[in-house]
Structure I
Amino acid sequence: MRLRIDGCDVSLDLPAGSTFGAVLAEAGRKVASEGRVVSRIVADGREISTRFEREMADRPFAGIAGIEISTTTPDALFREALDGAVDLSLAIRRDVVTILSSLRAGDLAAAGPRYATCIESLGTFFQLAGAVFNAIGAGVFPLAVRPGSAVELPSPPIATAGILQRLLRTQKGNDWNAVADILEREILPNIDGWSAFFKALSEIGAE
């Protein structure tokens with residue numbers, strides 16, 4: 001087994017039989033002690049997503065030939081997350097508007113494939129949005145607000161998870177008129193609210 005962080009071999013003092021999750025946790029602590037954060041994990045040549053990382057957490061580390069970890073600064077990761085969130089929110093908005101046009105015209109065949117992709121994007125976006133907000137609250141992503149500044153952390157949109165759940169329940173009932181209503185009256189305003197939230201964070205950090 002070989003562990004490399006930013007191209008350098010690293011030895012971790014872990015007991016035999018340690019899991020993949022335990023190794024990553026220890027590597028994360030080492031990275032954090034140097035004021036950096038993990039930005040990318042590659043195991044045996046495969047980039048590990050957050051979801052796959054959770055699925056592999058209990059897997060014995062001995063079965064993995066090598067892990068490459070890349071790190072960055074909290075500020076750089078924050079900038080990347082904000083930019084990605086804003087770009088994704090704009091892409092989702094464009095898709096929702098197109099889907100709405102098809103649904104209102106009764107063209108389910110045209111709306112269906114784009115709707116399925118949009119639902120996946122919404123799930124990804126809301127996970128990212130929640131992770132960024134939680135990281136700010138935990139101090140992982142400190143905002144560079146000058147002392148004495150009147151700028152305050154904006155509040156994120158609420159009811160995001162509930163809206164998505166209602167949308168999926170309505171979809172299962174094949175009530176596409178109701179799906180269109182939720183997309184138009186709830187999803188679009190919520191996405192717009194998150195987009196404005198992330199843009200406000202970018203402005204605060206740039207001051």
Structure II
Amino acid sequence: MTLAKLVVDYTRVSDDAAILCRRKDFPRAMNVLQRRDPDRRRWRQAFRAVAVAGDRGLDGMRRRWFEGAITELVTGVNDRTLKRELALDAVDCQTAWNLGEALPTWSARDLWGHAETVQLPMAYLAQVTRLPKNIRENIETARVVLDCRRTAEAHRRIALELSGNLAPTAMIEEVRGCADDATLAALQDIRGQQEAARRWRELAHLLLGPA
């Protein structure tokens with residue numbers, strides 16, 4: 001084994017990518033990602049750093065080259081779940097890279113069907129994400145999935161905050177039938193928030209499934 005190979009094996013892909021991005025050496029940063037086996041931790045962190053740096057630091061021919069390289073990198077990932085998360089990362093980081101081919105394509109009508117499956121009215125979706133005016137038009141899958149996840153997380157946080165105001169024995173008292181009305185109402189609110197979080201998470205999951 002050569003010294004160069006040892007250096008590659010014993011450095012963190014996220015550190016290597018960050019250094020090269022600071023130097024604006026994007027070809028080598030892409031090579032670092034191409035050489036390493038994709039995983040959902042440091043490699044994904046490195047991908048996000050390179051995607052953001054390239055979006056902010058490149059223009060002209062170099063930008064067009066980079067867009068082709070990053071598209072090829074993502075579409076070449078064998079792990080379907082990771083591939084789709086990378087496409088979501090590019091949108092979540094507010095880059096301009098279009099990696100939509102790594103994601104399923106859905107129309108607004110398809111979204112409506114999925115929403116009915118998890119009992120979420122389309123009126124709710126219209127409040128949290130951008131939808132096309134025509135039901136036959138395709139949605140921005142990445143944007144809708146991310147908005148669904150954020151909504152689920154918001155409901156989860158509310159449930160946790162409400163739980164913090166309850167006595168530790170609240171559920172025991174409920175089971176024993178001795179909980180007061182305020183406690184019962186609080187428990188109902190918490191479960192409602194938890195159920196809402198579950199529905200939004202499930203909708204996001206459905207949108208990432210096979211089209």
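A short reminder: the numbers here are calculations on the coordinates, not readings from a lab. These numbers were taken from a predicted model, which means no experiment stands behind them. Cβ atoms are built from the backbone, for glycine too; each structure is taken alone.
Starting from the value 3.9: which structure in I, II was distance in nm of label points 7 Å out along Cα→Cβ at positions 60 and 172 calculated from? Derived from I, not from the others. When distance in nm of label points 7 Å out along Cα→Cβ at positions 52 and 196 is computed across structures I, II, the figure 3.0 traces back to II. Comparing relative contact order in percent (Cα under 8 Å, 6 or more apart) across structures I, II, the highest figure is found for I.
Computing distance in nm of label points 7 Å out along Cα→Cβ at positions 12 and 68 gives 3.4 for which of I, II? Walk me through the numbers before you get to the answer.
Numbers: I: 1.8; II: 3.4.
For distance in nm of label points 7 Å out along Cα→Cβ at positions 12 and 68, the value 3.4 is produced by structure II.
Quick check on the output: 1.32 is Cα Rg over 2.2 N^0.38 Å, derived from one of I, II. Which one produced it? Structure of origin is II.
With helix-only ellipticity at 222 nm (-39500 (n - 2.57) for each DSSP H run of 4 or more, over all residues; to 500) derived from the coordinates and found to be -20000, which of I, II does the value describe? Before the final figure, lay out each step's value.
Numbers: I: -20000; II: -22000.
Computed on structure I.
Comparing structures I, II by distance in nm of label points 7 Å out along Cα→Cβ at positions 44 and 156, which one has the largest value?
Top value of distance in nm of label points 7 Å out along Cα→Cβ at positions 44 and 156, among I, II, belongs to structure I.
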